[in-house]
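Heads up, there are several structures right after this.
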Structure P
Amino acid sequence: MNLIRFLIVLSVFIFLNVYLYMRGRQALPDRLTIQSIYTFVFLVFSLAVFLAIFLGDRLPSWLTLVFEYAGGYYMILFVYLFTAALFGDILRLSDHFFHIFPAWISNNYDQAKLWYFGISMFSIVIVSLIGFIRFANPGIVSLEVRPESGSKHAGDLTVVAASDLHLGNVIRRDRLANWVELINSQDPDIILLAGDIFDRSYRAVIEQKMDQELLKLKATYGVYAIPGNHDYYAGLDQVLDFLEKSGIKVLRDTAVIIDDRFVIIGRDDMTNKNRKSLGMLVDSLNHGLPKIVLDHQPGSLDESVRYGVDLHISGHTHNGQIFPFNRIVSRIYDLGYGYRKTGNTHFYVSSGLGLWGAPVRLGTKSEIVKIQLDSSAN
């Protein structure tokens, strides 16, 4: 079934790319040099993501980097390129039936197509720059949460949570260094990483010695993480070993009591079809302490309400990363992004620090979450 779905998606992608290629080619002058350059560039960008995925570990690092950037950029912005081509066809058909074009366009149609192509490409560049700025300057979301369970002896706790770092060829060591500095500047009592710490390439993280930056994360009670689906793609066993060596305690269907003050419950990713239920993890706990659940994908929120979790943190969705996918995410997930309280359970689904594909965010923003747990009122 998965193979059939993949073949269907691949067939649709190829069809849409053929359409996009033909519309771009028709807009350009019919000169061999221009058409050849356009065909070469289009093939590189449209095939790059597949070359990076299937051949990345066999290619030189610099070439894998080129393919990941080119392919990721193309995949992320494909929706805007396709929209521009489709809108052009709608205008053309409208003119065919209703003659909406002014005389200048009708009399200089080839030149008008070239202008439309140029304006579309320029708009893509501007949109990309805006999207990069929104990615490169992460915000800090501040929340105050009062757990219902526990007592005033649990005290106050400053939690700094981040998800979806996607470390690799696109998210590189210098950016990680900035993120580490940003997280440490919040003076956290504990740092929680809610999955997808790796993107896909284990080699890229190792070659850049990113463990040296992760070791700089500082919090009173340390750094805890859970795996995400991309950590599985990178090779979970080696990812877990790398994170442990980076001073990060990984929780897979595990609960730990921190200083007899609160409990961290780390769930394995839903990629593991045999992961334990939340009920199994909660049953063995001291129920008098506030409970914080980390679950990468926000697909089981009702369990946290059922088992009296005080704070549930997820990521995974990137809040869609670019418009209009942020709207789609909000329809797919019960909570695709942001804060909500259901019963006595506080939820936060983060848009993440990193992202997939190109370093572009439109309609969303990169973020870390600073949560002040105040148990003094209980």
Structure Q
Amino acid sequence: MTTEVGARPEPATTRTGRVDAIDLARGIALLGMMLVHLAAYWVDRDPPVGHMVAGGRAAPLFAMLAGTALMLVHDREPRGAGSTRATLIRAVLLIALGLGLGSLHDMPVLIILAYYGLLIVVALPFRRLSTRALLVVAGAWAVVAPVLLMWAKVEHSRVETGQAELTDLKHPLYLVMEILVWGAYPAAVWFAYVLVGLAVGRLDLRRSAVACWLVGAGAALVAGTLAVGWLLISTGAVDDRYELGWRQLFAQSYWPYDSAHWNDLLQVGEHTSTPLNVLGSIGSAILVIGLCALVVRVPWARLLLTPIRAAGAMTLTLYTIHVLWAWRLRVDLLEDHPEGFSRGSYRDWLIQVVVLFLAAALWQRFIGKGPLEWVVRRLSVWGRRRTRA
């Protein structure tokens, strides 16, 4: 690495705390997504604890960290991997991989990569905003976008969407609308997570005051949205058509299985994409990031969490393997039980976590960058001359 004459050399550990915190948070997001995909499903009256903790929170954390990573890479390599050109190439690769995985027959996981790719493209011009401006725009987006989405659902007939897959390219407008509005992760609303992530990428997470502020703000948002949600449920303001009671706090949207009503805008459950849901998910995400920033400051905890940090540094590779593994389990299930019913399995989740996260730790220790991460980076900066650090 070279420095300008007379410039004070930057310590090699300057960015370590910040990047380690983000890697740890990404690893936790992956843990949560795997838990939702594999562990006990909500098939009885009471939701499983794992579902209540990670359901509807792991994926938003993943999306928020997309914005954070976008800002960090841009700060470090503005003319390399963080350039607009490289980001566009990376987005195309993510969308292609997401559509490819979604095209597998009987894929049990709703693939997020195509949404992820579109979100980082839309975020490109917002990197110029200040931290305060990003937070203001994100707050407004978290309230206004869900209202507009609800208006579209109320005015539009039900749209049956499944996986975003390669065959959808025959109808590009439908694919765009599926990703932006009608899909499982409506990018038009989820962009609020990316905006907050961009702001977090501007923060110095090595400062304990910043980390504590994130923890406090995140905990307040989570507690506040759940309290308001419970108040609305207990007073009958929310349409509890299935008489779930407090469980409505964790229930998914009735759409597209039932028509949408303006009253649904008061729901707080997972993937309802309402203001309370989005604000609560933002809260849980920054709470996790703040806690990770504090934890990596403790040497023994940082060492103990090495497999999770390693997994967070190669989430694209591990997410892809996890999706293919979950698909293989689904295929085996259909062969043994043609009816296809499953309650999920904590055993399957634990096996995947142990195998993939230990493999990630060993890979990072002896090889380095994850294989898919390496390929995506090489392709995104292809043809660029090496820049001085």
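Where a number appears in this text, it was derived from the coordinates with a stated rule and is not lab data. If you're wondering where the values come from, they're calculated on a predicted model, not measured in any experiment. Cβ atoms are built from the backbone, for glycine too; each structure is taken alone.
Miscellaneous remarks
- log10 I(q)/I(0) by the Debye sum over Cα atoms at q = 0.11, 0.12, 0.14 Å⁻¹ from the coordinates reads -0.80, -0.97, -1.36; which among P, Q: Q
- Entry that produces -20500 once helix-only ellipticity at 222 nm (-39500 (n - 2.57) for each DSSP H run of 4 or more, over all residues; to 500) is calculated, selected from P, Q: Q
- Origin of the derived value 4.3 (distance in nm of label points 7 Å out along Cα→Cβ at positions 51 and 251; candidates P, Q): P
- Parent structure of the calculated result 1.42, given that Cα Rg over 2.2 N^0.38 Å, for residues 211-258 alone is the read-out and P, Q the choices: Q
- Origin of the derived value 28 (relative contact order in percent (Cα under 8 Å, 6 or more apart); candidates P, Q): Q
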